[in-house]
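Undergrad: Below are structures written as structure tokens.
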Structure P
Amino acid sequence: MDIRIAVHGGAGTMSKKKMSPEMEAAANDALKKALEAGYRLLQAGGSAIDAVEAAVMELENFELFNAGKGSVFTNRGTHEMDASIMDGSNLKSGAVAGVSNVKNPVQLAKKVMQHSEHVLLLGDGAEEFARLHQIEFAPDEYFFTQFRYDQLLKARQKDIVVLDHVDEKKFGTVGAVALDQHGNLAAATSTGGMTNKSFGRVGDSPLIGSGTYANNNTCAVSCTGHGEYFIENVVAHDVSCLMEYKELPIDRAAEYVVNEKLKNIGAEGGLIAIDKFGNFSLPFNTPGMYRGWMKSEEDFFTAIY
């Protein structure tokens with residue numbers, strides 16, 4: 001079985017004019033590092049679950065993406081992060097929502113999957129579970145980046161809740177999908193949510209079936225976009241359903257959901273998907289999506305626009 005991995009760092013309206021060559025190079029480099037982190041594990045005979053966790057952790061540690069270290073600020077000036085992970089071989093999944101100071105939320109989601117009888121843990125309880133399982137925490141300073149703080153001040157000024165960037169609509173979620181040598185699929189997604197969000201808002205990223213889904217019979221999917229629409233349309237599971245019930249190939253299923261169904265209701269975003277044969281689909285209906293895939297050390301691809 002050929003091993004495969006794909007990652008994304010969010011979709012949205014990224015202005016090419018405002019993206020410096022340095023930032024573009026840094027983003028492509030981060031995508032490649034994430035692909036390599038997951039691919040190395042697959043190459044060594046590791047599982048798809050371990051590969052998506054490793055790839056997403058790499059993206060969570062990169063401050064330009066809205067997850068982990070680069071998470072945006074809530075209206076209280078704090079960080080609330082969400083993540084989920086799913087194993088296509090047995091449909092087991094784990095997720096956390098509204099957690100603070102957890103260095104790598106995807107790692108915690110995996111612990112929930114492996115060491116609890118639950119799927120989704122929230123806030124303080126999830127953090128308590130993290131301590132119990134020796135998950136690494138980081139101080140507030142670790143999550144502080146000046147440009148995220150400036151975004152918060154700008155959003156507060158305009159009294160708006162923003163999808164990541166104030167001047168540009170960018171859905172800052174990160175995710176990965178993978179196929180291992182045993183033919184198992186897995187998906188993982190992680191996010192810092194919306195700038196200036198209140199009321200403990202949770203998007204699609206930690207919701208199995210909406211932001212993340214994996215099933216060995218069909219595909220593995222990780223989404224990025226306007227979370228509310230992705231929840232209402234159960235996007236990740238929808239791609240799998242079109243493959244299972246309509247027998248559509250992965251590219252047609254993913255394209256239909258993103259570029260017809262979502263587009264028709266004014267929902268912006270994209271997704272990455274991989275099927276059980278190792279075929280990729282990375283559709284988006286926005287001007288750009290940070291994305292990449294790797295089929296071998298020599299055969300890989302990263303792009304933004």
Structure Q
Amino acid sequence: MSGALVFVQVLNGLQFGVLLFLIAAGLTLVFGVMNFINLAHGVQYMLGAYLAVTFYLMTASFLLAMVLALLAALAFGLLLELAVFRKLYDRDHLDHVIVTFGVIIFLDHGVKLVWGSAPLSLPIPDLLSGSVRLPGGILYPTWRLVIVAAGLATAILLYVLIAHTRVGMLIRAGATHAAMVSALGVNIRRLFTIIFGLGAMLAGFAGILIAPILSVEPGMGDTVLILAFVIVVLGGIGSIRGAFVAALVIGLVDTLGRSFSVDILRLVMGPSPARTIGPALASMLIYLLMAVVLYFRPTGLFPVKGR
């Protein structure tokens with residue numbers, strides 16, 4: 001286990017963490033402000049990747065494809081909110097789960113009908129397709145560093161939006177006193193629509209960023225959705241700061257655990273048991289971490305005041 005390898009895996013963990021934050025940020029806002037459980041949130045991540053591939057084939061420009069995909073992801077999220085989810089806000093959580101699970105099945109099959117079942121790919125822009133030499137002579141893919149930078153920049157912009165704008169003030173108020181906000185004359189339905197659209201666009205942006213690295217295929221949002229819910233609960237429902245910290249922690253723990261669990265276990269047991277137990281333990285680490293944190297802080301790391 002060399003220091004260079006650890007450094008590379010830390011960078012990979014940060015990259016994974018900021019992607020998870022982009023997905024979990026919208027999910028925690030929808031859950032925290034609207035009290036709405038949206039299992040179909042991962043579909044927006046998948047659609048962002050597919051839309052980016054489609055627009056790239058149409059325009060041959062990565063930047064233009066990204067902008068068009070973001071706008072299309074926003075439009076599709078607003079369409080879902082207006083056509084389906086708006087009718088569920090006054091229903092209980094079981095109805096949310098059943099309907100949004102149905103949306104997942106419907107859209108997964110819809111993607112197969114439109115784009116087929118075969119994996120697709122999005123090429124990395126030529127300018128960013130190389131590698132950067134890091135301290136110690138390590139070569140690291142430029143695009144992965146772009147993902148980290150884009151995620152951190154988005155986190156800063158989201159913080160400014162939530163903490164220093166009127167819309168952000170309403171979102172923070174809605175997270176704790178939605179009925180009071182509505183009583184003061186704020187159109188709470190419009191606020192919900194804005195939040196849902198913002199969350200859809202953030203998830204779509206994560207899909208666009210990961211498309212040049214992973215295969216774009218049906219169901220690709222299902223796994224990250226589970227991790228996003230873990231982040232929402234771990235960070236504190238409705239807390240952007242909590243989602244950011246929890247996403248980075250989950251990204252690092254998951255990446256480092258899968259990379260080094262076998263090597264660490266070899267220090268206390270034989271190679272054969274370590275190879276058997278290591279991968280199983282690595283897949284459990286984030287859930288063990290969540291259990292420990294929630295035991296001491298049941299409302300998460302940074303709970304929203306008033307919840």
Structure R
Amino acid sequence: MSAADREIPVGVVGVGHLGRHHARLYAGLPGARLVAVADRDLELARSIAAKYDCEAYGDGRELIGRVEAASVAVPTEAHAEVGELLLSAGIDVLIEKPLAPTLAEADSINATAERSSRLVMVGHSERFHPAVVALAGQVQAPRFFEIHRLAAFSARSTDIDVVLDLMIHDLDLLLYLDGTEPRSVTAVGVRALTDRVDIANARIRFASGCVANLTASRISAEAVRRVRVFQAGTYLACDTIRGKLERYRLVTGGGGGGGAPQIVRECVAVEEAEPLALELGAFLEAVRSRVTPQVDGLHGRRVLDLAHRVRAAIETEQV
């Protein structure tokens with residue numbers, strides 16, 4: 001078996017809402033061998049392990065010496081503790097978003113990875129959504145983004161606010177699709193069902209001149225995940241719930257050159273695939289080939305920095 005095809009022994013630390021899906025996908029992913037799962041709720045870990053014929057532990061330390069790579073899907077506040085433990089033991093890690101709750105912890109994770117010569121990938125799975133991949137292929141010098149990410153209330157992730165919980169997906173997409181530095185950030189947010197901000201709106205201006213308007217809510221009656229991009233002569237509408245991408249183009253000068261300008265709507269082809277499966281596949285490929293992951297720890301830190309700028313703007317507005 002060549003190095004490019006070799007099987008990677010993997011594990012998952014934290015098998016709650018997201019971690020159990022990591023385990024499910026690793027168990028069936030070509031090139032991966034799910035060795036073990038760990039969770040402080042040992043009975044939960046055992047129930048997941050029984051489904052996928054692997055070992056169960058109550059502590060992530062038990063994965064050391066047994067796996068080469070691991071997903072970290074514990075609560076955000078424990079990302080640095082668990083991530084650095086595994087990195088220091090020589091294990092490459094995929095840490096669910098956000099990379100950490102604070103920039104200092106994000107820096108510590110990245111420093112540990114560098115010292116240990118290990119890889120860190122951050123779980124911004126929306127980047128791997130086939131509709132977003134198709135969108136990225138259409139974006140050229142964007143001028144304006146309008147993004148809505150609305151979700152029903154869930155008791156999970158209430159240890160962080162809606163900016164770190166939901167909006168951070170779209171902050172990642174903005175930094176990816178525009179590529180320049182954020183120059184100004186204004187934002188508002190309100191607490192509704194929790195003691196943290198549950199609804200937020202942010203307006204961000206980039207060095208390119210592009211402006212983005214983002215709205216995120218985790219107390220909506222209807223789930224919405226839409227990204228609209230406006231650029232010269234083109235409007236793109238991406239819906240990641242429906243898995244669709246539409247392109248609207250301004251066409252001038254009809255067949256003979258004298259027709260009135262008109263808008264033409266086109267559906268852009270979007271593949272069918274589970275974003276998380278694509279993300280895990282990309283992580284394993286980086287582990288095999290020892291290349292920088294598509295969404296590495298430094299990018300994860302950059303996204304976190306922008307999220308904190310949004311949060312600071314909200315606090316300023318509330319004073």
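Undergrad: For relative contact order in percent (Cα under 8 Å, 6 or more apart), which structure out of P, Q, R has the highest calculated value?
TA: Evaluating relative contact order in percent (Cα under 8 Å, 6 or more apart) on every structure, the highest lands on Q.
Undergrad: Who wins on distance in nm of label points 7 Å out along Cα→Cβ at positions 82 and 290 among P, Q, R, i.e. which is largest?
TA: If we compare distance in nm of label points 7 Å out along Cα→Cβ at positions 82 and 290 over P, Q, R, the biggest value is for Q.
Bear in mind these aren't lab numbers, they're just calculated from the coordinates by the rules spelled out. None of the values given here were measured: they were computed from a predicted structure. Cβ atoms are built from the backbone, for glycine too; each structure is taken alone.
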